[in-house]
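Visitor: Listed next: structures, encoded as structure tokens.
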Structure 1
Amino acid sequence: MFKPVLSSALLAAALAASLPAQAADQGSFMVRARAVHINFENDQSNAVKTLDIAAQNRWIPEVDLSYFFTPNIAAELVLTYPQKVKVDAGSTKIGTIKALPPSLMLQYHFTNLGAFKPYVGLGVNYTVFYDRGNFVIPGADVERSSFGVAAQVGFDYALDKNWSVNMDVKYIQMDTDVKVGNTKLGNLDLNPITAGIGIGYRF
């Protein structure tokens with residue numbers, strides 16, 4: 001999933017650099033609200049794999065703010081509040097952590113398809129983990145933060161000049177080390193794919 005998304009985003013960046021700017025016929029700002037399903041990859045290493053430690057998939061709310069530099073090029077800040085993620089070892093729940101995962105994306109929007117306005121984006125994600133010691137295993141912990149690449153594809157469908165419906169898929173590089181005391185058990189590559197649906201308002 002990641003390679004096709006990344007390739008599309010890079011192609012869009014190249015197109016954006018080569019195309020002339022057009023006069024804007026809409027507002028420069030857009031706010032979207034989405035319901036987003038997070039599907040974690042949960043790629044494990046070492047004792048983390050042996051114990052089958054994994055984060056549970058879940059739904060979260062998401063809000064983003066976009067600024068259009070031109071009708072084609074925009075920056076999007078993706079936000080939510082700290083989300084509780086359940087952590088399992090096999091089929092047994094062993095604890096929870098909280099994650100705050102903002103992303104900043106540079107997007108290219110295709111504007112020659114009428115009300116249907118697809119886009120691709122490439123950017124970065126910085127996730128901060130909170131309440132990292134809520135495990136049944138004494139001394140168990142995870143790293144404080146994760147930094148990685150984020151890529152997306154999606155579209156807006158304009159209902160009128162201001163309102164639109166939106167669908168969006170992202171791939172986010174996200175990982176953390178799992179430790180007990182000072183002993184590293186291994187790495188958990190969360191690397192979620194998120195799929196969202198929502199509404200947007202441009203002004």
Structure 2
Amino acid sequence: MSGDGPRPPRREGDAAPHERTIPPSYFDGRYADSPDPWSLSARWYERRKYDLTLASLPRRRYASGYEPACSIGVLTRGIAARCDRLLAVDSAPAAVRAASAAVADSPHVSVRRAVLPGDLPDASFDLVVLSEFLYYFTPDDLELLSKGLRDRLRPGGHVVCVHRRSTVQGQGWDGFNAHRVVEGRMRTATVMRLDDPDFEIVVLERRRG
């Protein structure tokens with residue numbers, strides 16, 4: 001945790017988004033510099049966050065899951081244990097290779113390359129996990145992604161959003177800002193929210209009927 005004491009309250013619109021969505025070439029460059037550029041497999045922050053993310057899933061098991069921006073597949077392995085089928089995607093070929101290796105012993109998991117928001121799958125899911133990538137989009141692309149995901153979410157299905165949050169108000173477009181956009185565009189019910197000093201987890205549900 002940050003340990004910086006009480007923070008001022010966040011407000012919608014208190015930080016400016018990107019003017020352009022971060023391109024795939026940026027992520028290709030990060031993986032060229034390191035096989036694990038965000039230290040997902042080593043940092044306590046990541047391990048703790050992943051444990052809390054999996055604990056936040058309202059159902060014990062899901063029929064079909066979708067994990068965009070899966071990176072090297074650390075969280076993917078945990079999600080796979082809760083799904084009968086799982087599709088994980090990433091824009092970086094190096095990440096796709098690493099994630100494929102991470103779940104090589106899980107034949108019910110498919111790992112593919114996809115660039116969002118354009119490459120959404122022609123499928124439906126009852127679980128979608130959005131982890132640490134929504135703040136790379138412009139609001140327009142984030143809106144396209146949110147609407148596309150809602151169209152693919154089955155009634156009763158869940159969307160889990162988990163992203164870092166800035167420790168200084170207005171410091172940057174972060175999970176707080178991105179989650180507000182998704183909540184507003186998905187037209188789903190918010191069933192759980194964890195406001196951690198370092199990240200936020202929001203669980204959304206598409207109501208039946």
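Visitor: For distance in nm of label points 7 Å out along Cα→Cβ at positions 124 and 172, find whichever of 1, 2 sits highest and give me its label.
Guide: Looking at the calculated values, the largest one is 2.
Visitor: Which structure, out of 1, 2, was percent of Cα pairs over 31 Å apart calculated from, if the result is 26?
Guide: Label of the source structure: 1.
Visitor: Here mean count of other Cβ atoms within 10 Å over residues 84-91 has been calculated and equals 21.9, so which of 1, 2 was it run on?
Guide: Value 21.9 for mean count of other Cβ atoms within 10 Å over residues 84-91 corresponds to 2 out of 1, 2.
Visitor: Which of the displayed structures (1, 2) returns the greatest value of mean count of other Cβ atoms within 10 Å over residues 68-75 on calculation?
Guide: 2
Visitor: Suppose you compute Rg and Dmax of the Cα atoms in Å, for residues 76-187 alone for every structure in 1, 2: which one lands on 14.6, 44?
Guide: It was calculated from structure 2.
Visitor: A value of -3500 was derived for helix-only ellipticity at 222 nm (-39500 (n - 2.57) for each DSSP H run of 4 or more, over all residues; to 500); which structure in 1, 2 was it taken from?
Guide: Only structure 1 yields this read-out.
Visitor: Here's a follow-up. Thinking only about Kirkwood radius over Cα pairs in Å, for residues 60-107 alone, which of 1, 2 has the largest value?
Guide: Between 1, 2, the highest calculated value is found for 1.
We did not get these values from a lab; they are worked out from the coordinates using the rules stated. Model, not experiment: these values are computed from the prediction. Cβ atoms are built from the backbone, for glycine too; each structure is taken alone.
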